[in-house]
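A.B. asks: Take a look at the structures listed below.
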Structure 1
Amino acid sequence: MVVHKEVIVTATSGESWEDAAMNAVERTGKTVENLQWAVVQDISIELNSSDEPRYKTKVKIGFEVSE
């Protein structure tokens, strides 16, 4: 039997929403094994950081749980 778990991660980027989403996946992959999928749930822009806006994504990431 295969069991999956989901986590929700928020990440930012100065470049794009795609980079922010990949930052979330890459950072999660450093501490969680067996990543299976990712779904971007929300995107926004942080306007309060210095002169340039920061792209922000909320990503649901699924992974297989080891036995």
Structure 2
Amino acid sequence: MAGRPLIPRVRSYIGEIISELKKVVWPTREEARRLTIMVLIIAGAIGLFLGVTDYGFTRFMEWLTSLGG
């Protein structure tokens, strides 16, 4: 393969990409919208959970370090 010129290899590669993309079953607009909303809700919930957990640990550590002083 190293002996073949670059341009034909690139054309072949792009042709294979196009061929594979034609086999893909793309989601409908409604599926994409529903899944996007689901991802945003889950990401928000995880962010909220991590934020509350971080705040709780911060307050706990402040309380713990104030006991010694």
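Coordinate-derived values only; no laboratory data. A quick note: this is a predicted structure, and the numbers were derived from the prediction, not measured. Cβ atoms are built from the backbone, for glycine too; each structure is taken alone.
A.B. asks: Rank structures 1, 2 by FRET efficiency 1/(1 + (r/R0)^6) of positions 10 and 34 (r between Cβ atoms, R0 = 41 Å, to 0.05) and report only the one at the top, that is, the highest. It would help to have the intermediate numbers written out before the result.
C.D. replies: Details: 1: 1.00; 2: 0.60.
The maximum falls on structure 1.
A.B. asks: Hey, distance in nm of label points 7 Å out along Cα→Cβ at positions 18 and 42 derived from one of 1, 2 reads 2.4; which structure?
C.D. replies: Going through each structure in turn, the value belongs to 1.
A.B. asks: If helix-only ellipticity at 222 nm (-39500 (n - 2.57) for each DSSP H run of 4 or more, over all residues; to 500) comes out at -29500 when worked out from the coordinates, which of 1, 2 was used?
C.D. replies: 2
A.B. asks: I have 4, 19, 25, 20, 13, 9, 5, 3, 1, 0, 0 for P(r) over Cα pairs in 5 Å bins from 0, in percent, calculated from one of the structures 1, 2. Which structure is it?
C.D. replies: Derived from the structure labelled 1.
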